[in-house]
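Trainee: The structures come next, written out as structure tokens.
Each value in this text was obtained by applying a stated rule to the coordinates, not by laboratory testing. Given the structure is predicted, the values throughout are model-derived calculations rather than measurements. Cβ atoms are built from the backbone, for glycine too; each structure is taken alone.
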Structure P
Amino acid sequence: MANSPIEPQYFDSFDGQRIAWREMGPRDGGAHAVVLIHGFFSDAETNWIRYGHAAAIAAKGFRVIMPDLRGHGSSARPHDPAAYPPDALARDGLALIAHLGLTDYDLGGYSLGARTTCRMLATGADPRRVVFSGMGLDGLIAADRRGGHFRNILTNLGKHERNSPEWFAEAFLKTTGGDPQALLGVIDTFVSTPIEQIERFDWPTLCVNGADDDDNGSAAALADALPHARYVEVPGNHMSAVVKPELGQAIADFLAA
């Protein structure tokens, strides 16, 4: 766990929206960079830093770069629908890589961060290695299904049955201080990726998923669809796997191999 907060840095993305990112690990020229993207309703601090995942990866000598998605965390949270065109999150990710001048890097994400990683790969990113975490095949090829689930959560706040998946998601939203109106805009950015394109992804890939997590479909099926993928199971479901040290360790071991 980090002892003190990591202050964000900022840049202006493709449309002028201010995007925040945080870093951990060495920043000398010899350190290999890895860009890690958090999930929906979350942020870099919650997803990667709080439970030690970034520290585990940095301990292997990596420069860990963790943006806050638009509409989340320390990044801009505009309410104008025009700020959420399709693939805006992927365009932000590509703009960050260009801003930092990264030419040799790894790329990965958890849940929506994994879908954003997929869209970045589909639109020009060329990392050394890829990590899909908290993501199954259905979550990439049928993004609308999860979009509908989250739209229902955000438009019916305070009405969800106690202990239902929707209720837990709303509780998580409160802990991260999420902005419901901005997050509804984020849903409009979701884009599905055809299975034929995923089957052509030629990067060495880790698919790491909670043993009880099928929120985005089967991660094993995603690994089977990819030409060079390894599937690793860690304890937990979609909400709990991200707090387990096994998640960060699996990513660190894969990137360092």
Structure Q
Amino acid sequence: ALKDFPFLYGYMYWNTLISLDLDLLPLAERYSRLIQTRYPENTLYTYNHAYDILLAEERYDEAMDLTIIWNTNKGLNDNSAIANIARAHFLKGNLENAKQILLEQFSDLYEGIAGGKYPAVSITDPEIRAIKTYIDVLRETGESEIAKPLADFICSYYEEFHARGFFAKKFDRVDCYYLQNDLDGFVNSLRHGYFNGGNRLGVYRDLKLLRYPVFEDKPAYQALFREIEQETHRMRAQVIEYLKEEGDWDPAWDKRLHLSDGDLALR
């Protein structure tokens, strides 16, 4: 498809996602830069990808700078911007900064949910992201009891109101296990979906983007991550071989990805 329509946004969009899924950050950056050049005002296709790539590379200050620019000059709404800035602070380890930012913008939301007064049907995607990060902060700071009603709210929303689209069906159950601190349910659901259920798209990308940080030090999580990463790199080796045969591979990417002959032999 890319050979016939190399700069069609849909193909570049999906190839950015798939490249992140295959742990091919240099290729994801290539498509992301092309999208930024061709569709500079498109939040979904341009900002979101660039922000995710910066998180994947642990360039958190740059992710915050990018978000501020898009919020100030390119129409990114305040809730999205603040939720994403708080996430970058959290992943950087600035728990207090993240908590303060979230409470300044979303305290009414959290209080309404805790008091049972917020209608789940009214929740927006930026608010969900803000709730998830706040739950992570609370769990990391030993305030899990405050997090519990927020987690129950999100799970109830997934069950009753969430649009049952492709990604929703895939991640709702896994997210709910995570938010409710059910490690066994999380690991079993994610392993089954990835290895037996055909649900691979988006999985490795989300693990690399630290979507489930509170579980990262758990041996069961680490073991599953290694299994998924090994399978991801097996598929990646096949893609790299194909790209080299097509003349579409930059040899400098070998060093960036720390590739060796042994890595490519995984295929």
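Trainee: Using relative contact order in percent (Cα under 8 Å, 6 or more apart) for the comparison, can you identify which of P, Q gives the largest number?
Mentor: P
Trainee: For structures P, Q, which has the highest computed value of FRET efficiency 1/(1 + (r/R0)^6) of positions 30 and 46 (r between Cβ atoms, R0 = 30 Å, to 0.05)?
Mentor: Q
Trainee: Here's a follow-up. Output the label of whichever structure in P, Q has the greatest value of distance in nm of label points 7 Å out along Cα→Cβ at positions 14 and 174.
Mentor: P
Trainee: Starting from the value -22500: which structure in P, Q was helix-only ellipticity at 222 nm (-39500 (n - 2.57) for each DSSP H run of 4 or more, over all residues; to 500) calculated from?
Mentor: Derived from Q, not from the others.
Trainee: If P(r) over Cα pairs in 10 Å bins from 0, in percent is computed to be 6, 27, 35, 24, 7, 1, which of P, Q is the source?
Mentor: Q
Trainee: When you work out FRET efficiency 1/(1 + (r/R0)^6) of positions 22 and 102 (r between Cβ atoms, R0 = 30 Å, to 0.05) for each of the structures P, Q, which one comes out largest?
Mentor: P
Trainee: Quick check: 2.4 is what I get for distance in nm of label points 7 Å out along Cα→Cβ at positions 118 and 246, calculated from one of P, Q. Which structure matches? Mind dumping the intermediate values first?
Mentor: Details: P: 2.4; Q: 4.4.
Corresponding structure: P.
Trainee: Another question, then. Give the label, chosen from P, Q, of the structure having the highest value of distance in nm of label points 7 Å out along Cα→Cβ at positions 70 and 142.
Mentor: Evaluating distance in nm of label points 7 Å out along Cα→Cβ at positions 70 and 142 on every structure, the highest lands on Q.
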